[in-house]
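What follows is a group of structures, each given as structure tokens.
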Structure 1
Amino acid sequence: MRIMLCLAGAAHGGAETFFVDLSAAFARAGVEIFPVIRPNAVRQSALRRLGAPVRTAPYGKWLDARTGAILRRAVREVEPDVVLAFMNRAAAWMPGGDHVKAARLGGYYDLKYYQRCRHLLCITPAIRRHALAAGWPAGRAHVLPNFATVDRYLPEDRGNLDTPRDAPVLLVPSRLHHNKGLDVLLRALVQVPRAVCWLAGDGPAHGALVRLAAELGVSDRVRFLGWRADKGALYRAADVVVFPSRYEPFGTVSLEAWAYERPLVTTDADGPAGLVAPESDALMVPREDPDALAAAIRRVLDEPRLATRLVAAGRMRYDRDYTEAACVARYLDLFGRLIGQADAAREIA
């Protein structure tokens, strides 16, 4: 099977990270991959290490004459079975041809960007319902959740991050954005006095969060780590994974917490609410409630049996449904069926 994967994307982000992860997973499964991405040195290097012939395109707005030409030329040369677009901009540039035209839908987006695509790969049932409510045909909207990968990094030495060895560590892997509820987390941190918070990510809210931490008197217990490629080192060194989002369509952080066997405290944002089983594989609290968030974190830190139970149940969920192998099998099964349908339709025509 030959898959052309298209991504515009920002320098960092969850969808961008999953694009590389899924590309690598396809390559490991023996699929021929042909990425066409917006120029990004780090991403290009990661894809080339997979042996993929990476092409770049600007993915500009409608006056961009180059992107369409680049994609059309790639389709002629590669002759892909499937073109898979990530996010609005790449979906809007879906090239024509006999290939299966699919787009991964990772949020509650305006479907006007997806009119050149035939199939939507929705990462949750709720996002599929959103697509159907917008008029997308049910037979062309499919649910394909994400997966999480586990790397081999050793646990981070807490001393490297100015963190006392006996302090509880709260790990928050997140883009620093209002939607992620990190301001709520900082307010909750006031009520968990011994804990140190590792914020692993970057984004437009960085300055506001630094100022808020100072106002709340918790600056000495917050570490702004920026984007980290060695996420496993952080997960393995943490005591609790906290996911305080006020808006989250899916949330791969939940899967990563389960995969790295760390207790998870999350909010009832759409993604986690449709994914976790409260009190079984995670603790869930209302969004925008720092008191409830603090109480849940304290429960996990103070009740070792609870933490152990959450970890065991989460790992079971991960092994059953959210490994790379399970996810790739679902993708390839769907693509195989869609290719077969397209071939049958051409024969009839």
Structure 2
Amino acid sequence: MKVDLLKMTENGGCSAKISPKQLEEILKFLPLPADPNILVDIDTHDDAGVYKVNDELALVLTTDFFPPVCSDPYEFGQIAAANSISDVYAMGGDPVVALNIMMFPAVSLPMEAYAEIIKGGADKAAEAGVRIIGGHTIDDSPPKYGLAVVGYVHPDKIVTNSGARPGDSLILTKPIGTGVILAGQRLGLATDRDVDEAKRQMKLLNRSAAEVMKKFNVRGATDITGFGLAGHALKMARASKVSISINMKQVPLIGETYRIADEGCIPGAAFRNLDYAEADTTFTAGIDYNLKMLAFDAQTSGGLLISVPEKIAGNVLSSLLAAGLAESSIIGHVTGKEDKYLLLED
């Protein structure tokens, strides 16, 4: 039986996240535990939590799950797993073990589709060297899948979103546009080629990018997911107490992302992300409207935004390109704190 998961959901992937503004309100009610072994918690809204075990070992802990972002169950499992594991890579860690998180509508979805989702996740986890050792499933619609992941990192080599420093260059390791392309697919605006490329990018592990970060002892990074490039850059700027400038003409786009946006296909998540970041963002006069909104397009399993000293930025970029991340680009820079945390220009 052929199953089309997209027919079961309106908002898939990281577009299904609640708005960053709502999330910040919710987190105000979550008490922060006092423990000297907690090295990274929710205080800076980083990609994962980090807990120190001893002087040589800390655990990186994260979880992520969402509704289908594509039609095929196996591909959905791959993408959801890659997205979940990405947070460990963004922290400079090595993912080790994971648990499945599954919401499965038993009445409306065949068991074969469930099996394919799980298999896709298992195969992608195996590619990352992650062992899935259990999980939990509830009966719920629409289907949702993801992982709770644990990784290892040395306590002195953690990469955080608070590690950006004035004078750094910003490198993005994957093109953006998954939100626009997947919305365009529903409206018949996206070509099969662009949809296939968007899925390829979402399945692509951030492992190679993380290995390059380790090689150059990078200390500042975040992965780009549901809050969009601008939203995650803003969180990095706040956590680092700096300002970040991004030149949108330097930001790589997947296929015909710009054309689809220009035809009016801008998902609702982009407007929610803009609403969150607008007060802390300066837009240059006459900035291209489509590029402005693409900065806020919610990404699923996006690339890493890496902050590196300008003097080594060229070497880092060359290493990323040599590692097969062909669309890695220097897209901006970091300055001391200015009037606004974020500047978008074109």
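Computed from the coordinates by the stated procedures, all read-outs in this text should not be read as laboratory data. In this text, all values refer to a predicted model and were calculated from it rather than measured experimentally. Cβ atoms are built from the backbone, for glycine too; each structure is taken alone.
Each of 1, 2 could give helix-only ellipticity at 222 nm (-39500 (n - 2.57) for each DSSP H run of 4 or more, over all residues; to 500), but the derived value -13000 comes from 1. When mean count of other Cβ atoms within 10 Å over residues 158-165 is computed for each of 1, 2, the one that comes out at 22.8 is 2. Can you spot which of 1, 2 the value 1.9 was calculated from, given it is distance in nm of label points 7 Å out along Cα→Cβ at positions 30 and 142? Label of the source structure: 1. Identify the structure, out of 1, 2, from whose coordinates semi-axes √(5λ) of the Cα gyration tensor in Å was calculated to give 38, 21, 19. This figure was derived from 1. When relative contact order in percent (Cα under 8 Å, 6 or more apart) is calculated for each of structures 1, 2, structure 2 gives the greatest result.
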